[in-house]
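Next up, some structures in structure tokens.
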Structure P
Amino acid sequence: MENKQQKDISEQIARQKLKERGVEIEDIAELVMYLQNKYFPDLTIEECIESVNRVLAKREVQNAIVTGIQLDELAEKGLLDEPLQSTIARDESLYGIDEILAFSIVNVYGSIGFTNYGYIDKQKPGILAKLNDHSNGSCHTFLDDIVGAIAAAASSRHAHRAAHESQ
């Protein structure tokens with residue numbers, strides 16, 4: 001019972017952190033739709049939301065969300081040591097640890113997630129464009145990659161389910 005309770009608390013915290021940073025489940029579901037509607041024209045936003053929710057139920061995803069958002073928040077407050085502070089605050093392109101953290105999410109539903117993630121990370125549609133805009137002083141170095149990774153994993157989940165159902 002304690003394990004389930006801990007999991008529920010971890011998921012609640014991860015979801016709350018996303019919401020506090022301006023990310024709604026529907027925003028991520030729209031990214032899933034962006035990635036999948038070419039292949040599944042009958043895909044509904046409700047199916048995308050379901051896949052996002054399933055991804056968010058995974059403990060390793062929750063851990064990545066909380067870790068990444070915590071680092072973004074610390075960078076916003078100037079509480080990291082140099083050179084890490086400047087690197088994260090600037091979202092330095094050669095840093096790469098933000099992508100490595102995102103890969104832990106992408107990997108949850110197999111290698112197809114890497115392709116989805118790479119594509120959406122370059123395109124930056126929807127909420128990703130907003131998170132990547134540094135003009136308001138917010139730091140989303142980790143969050144934009146985490147959100148893209150959740151969408152990529154949810155897209156992979158949908159693709160795997162669709163392939164299984166067609167067999």
Structure Q
Amino acid sequence: MADQVTLLDFWANPIATRVRIALALKGIEYEPKEEDLAQRSPILIEMNPINSLAKQIWTSTGEAQEEAKKEYINCYKLLEEELGDKSYFGGENFGFVDLVLVPSSPLIYTLEQCANFSMAAECPKIVAWTHRCMEMECVSKSLPDLHKITDFLSELKKKREDK
């Protein structure tokens with residue numbers, strides 16, 4: 001079964017979303033293996049490192065959160081400079097860089113809610129790029145619902161705080 005593709009999956013995971021989009025673009029069938037983030041499998045831990053900046057924004061408060069938020073926004077400002085006036089990072093067509101970045105876009109909404117900022121105000125070209133990407137069926141059908149991610153992470157944060 002060397003030809004079978006298995007995807008370590010979780011509906012809100014931007015890395016898994018990226019892979020789902022790429023597989024859909026290439027027409028490759030795969031077997032999803034849903035992961036439980038509370039009981040991560042050893043292979044998932046090995047293959048999927050945590051995005052530390054987003055985690056800092058989500059789990060910290062006060063000055064630590066503000067610093068992480070500034071760094072996060074500055075990363076997107078740098079990306080916005082690279083995007084320039086192009087439709088996509090590679091030009092007029094959705095390409096590799098877009099594929100790598102777009103799965104993280106739903107997390108922006110969640111972090112905006114958590115840390116009280118507006119990506120539209122800070123990086124309007126990134127927001128416009130996200131909307132262009134979402135017009136593609138392979139992207140819009142692969143990305144998780146914004147509110148569902150926020151609800152999930154809020155519940156996860158509450159569980160951690162209750163411990």
Structure R
Amino acid sequence: MSAETNQGEHQQQQRQPPLINFVLSFLLVGLAWGFTTPFIRRAAKDHRPGAHPLLDLPAVRRSPLRRRACAAFFAVVDLLRNPRYAVPLLLNLTGSVWFFLLVGRAELSLTVPIVNTVAFLFTVIGEWWVEGKVISRETMIGMLLSVGGIALCVQSKNAS
């Protein structure tokens with residue numbers, strides 16, 4: 001039984017993609033989640049939906065629930081028809097698909113913190129790029145500590 005277990009572990013290790021594939025995957029998911037968020041936020045903040053005749057119908061105006069539901073529906077449709085919102089949203093959601101595929105192959109206890117940390121880093125960079133926000137010293141320290149924490153997590157997994 002021990003020989004079979006060792007052979008199974010050896011075959012699984014042979015089927016693992018190279019480390020660079022995981023690194024690139026972590027970076028791509030983090031980029032898709034983090035860097036697109038400032039673009040989505042800017043498009044949502046700048047969005048000015050047009051008037052919809054359906055909202056002026058008496059049946060809709062009489063019912064607060066119907067009015068809110070229709071207004072929410074049209075707000076979503078208007079946003080999705082806006083390429084400044086839809087394109088970054090599509091890239092962001094693509095990152096979720098990549099993450100789903102990545103979780104099936106990589107160590108879960110490393111994948112989640114690494115991807116979320118990378119997303120945080122790209123969000124900060126994206127805010128600098130999109131909104132011209134200054135990256136403060138405290139934020140820079142937080143970014144470095146986050147990367148250091150991930151390095152410790154990876155090191156602890158490699159040591160065991």
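Quick note: the coordinates plus some simple rules give every number you see, no bench work behind them. As the structure is a prediction and not an experimental result, all values here were calculated from the model. Cβ atoms are built from the backbone, for glycine too; each structure is taken alone.
Taking 9, 36, 37, 17, 2, 0 as the value of P(r) over Cα pairs in 10 Å bins from 0, in percent derived from one of the structures shown (P, Q, R), identify that structure.
Here the read-out was taken from Q.
Which structure, out of P, Q, R, was distance in nm of label points 7 Å out along Cα→Cβ at positions 64 and 120 calculated from, if the result is 1.0?
The read-out was computed on structure P.
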Checklist outcome for this item: Note: semi-axes √(5λ) of the Cα gyration tensor in Å, for residues 56-151 alone at 22, 15, 12, derived from one of structures P, Q, R, originates from structure P
Checklist outcome for this item: With relative contact order in percent (Cα under 8 Å, 6 or more apart) computed for every candidate in P, Q, R, 37 is reproduced by structure R
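Give the label, chosen from P, Q, R, of the structure having the highest value of FRET efficiency 1/(1 + (r/R0)^6) of positions 40 and 72 (r between Cβ atoms, R0 = 25 Å, to 0.05). Working shown, then result.
Details: P: 0.15; Q: 0.55; R: 0.90.
The maximum falls on structure R.
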Checklist entry - Hey, helix-only ellipticity at 222 nm (-39500 (n - 2.57) for each DSSP H run of 4 or more, over all residues; to 500) derived from one of P, Q, R reads -23000; which structure? => result P
